[in-house]
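Chemist: Structures incoming, each one as structure tokens.
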Structure I
Amino acid sequence: MTGIDLARTTVLLDFDGTLTPVDTGVRLLERLAPPEWRAIDDEYVRGEIGSRACLLDEWDLLPHDEAVLRAALADVEIDPDAEGLVADLRAAGAELLIVSDGFGFFAADVAARLGVPILTNVVDWATGRLEFPHEDRCCACSSCGTCKQAPIKDARYAGRTTVLVGDGASDVKAALLADVVFAKGWLAEWCARQGVAFTPFTTLADVRAGLVHGSPAAP
């Protein structure tokens, strides 16, 4: 991929399934929640409920014990090319932002380690509440925990090109606005069905090759 001035570009990186090979929310639910969570998740994927309602209902099924939840994610690794991608984009002058509409705490830890700003949901461990500091009730849908369209709108208002890298249902609305979309998995299938232009990727090595080095990802 060529023709993008990365110094005038904002790159939004999804977290679950993109920066990590697995969805950490699903990992928690599979390990710690009763099977009712699957019906809630299916409602969300079908578009019958928004992510905020989905997350709150699923959060209620989990133990609100920080040590237990963190231990359940102790074996989750990030994509081996994540640090290289971040370093290359920074060197090229790009603006980076992690956007995650999950339970938030693990994504925030990884973002801090990478030194990348993050928009995500927040757990108040003192009360056990899941909070949504980045919801956008002025948005047309007003149903997401973390609005992924808002930072795209901000970047475009500033005259920047926007790139989204994602894999799932929480990335759909952002994919409709982003100038460039890298998609895999469920998001790639959705983009293909809806006629949304995208570049397929399997790992962040593909994104790094296509976005930084100008080589298209393998089909």
Structure II
Amino acid sequence: MTAKKPKTKKRCWRGKPSPDGLSRKHEETVRKCIVTNETLPMNRMIRFCVSPDGLIVPDLAHKLPGRGIWVTADKEMIETACQKRLFIKYARRKIKWPEDMNELLANLFVKRLQELLGVAKKAGQVVSGFEKAEEALRKGPVACLLEATDAASDGREKLSRLCAAGNIPVLRILTADQTAQALGSGMGVHIVLKSGGVSDLIVAEAQRFAAYCKIEPFKV
């Protein structure tokens, strides 16, 4: 009778992010990008996994089962991974992926932000409407002002001045319709997110989405 092999702990990449000179005071969970081979924090990357039928699936929430395949949150990196067939190399099996991967990812990012906004609303962390948003910005503390990308310039400028005075970031990543749909109301133009809780996750996800799209999400 052969002796059983001792169980080995699941390998978890931990170390200093590289090569961007991030803070060295705290270690954080990191992963290696299959395109650049850079080791980066998970919140700057996109996880993919392989479905039972052999399809590469984006996993923005890092919850799907299976071995993760990680790519830097960048459109060009995703395109390179597909064109050079790197997903096949790292999956070590015959797999396929959607032809419209970038469009799929953009839609998934919007959906995830909408879901998080819904959670924030239930937690009482959302203040919507121009007057209420203005009052919340004056009183504080708030995580950020979430403004629709298609908001009118007059109201936007007034609230932006308040944010600049209080050093409050202004986040512009979703349209008014997308925000209103998430909140289940017709007011999706000016939204204030109170500090803490899921609001911090919304800001982090918006930054990852912006990095993927190569746009600047914050304006003050």
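Read-outs: derived from the displayed coordinates by stated rules, not from any lab. These figures come from a predicted structure and were not determined experimentally. Cβ atoms are built from the backbone, for glycine too; each structure is taken alone.
Chemist: Comparing distance in nm of label points 7 Å out along Cα→Cβ at positions 125 and 173 across structures I, II, which is largest?
Modeler: On the way: I: 3.0; II: 1.3.
By distance in nm of label points 7 Å out along Cα→Cβ at positions 125 and 173, the leading structure of I, II is I.
Chemist: Please state which of the structures I, II yields 16.2 when mean projected area of the Cα convex hull in nm² is computed from it.
Modeler: Source structure: II.
Chemist: Starting from the value 14.1: which structure in I, II was mean count of other Cβ atoms within 10 Å over residues 69-76 calculated from? Display every interim value, and only then the final one.
Modeler: Numbers: I: 14.1; II: 20.0.
Computed on structure I.
Chemist: Can you rank I, II by relative contact order in percent (Cα under 8 Å, 6 or more apart) and just name the one with the largest value?
Modeler: Details: I: 25; II: 18.
Evaluating relative contact order in percent (Cα under 8 Å, 6 or more apart) on every structure, the highest lands on I.
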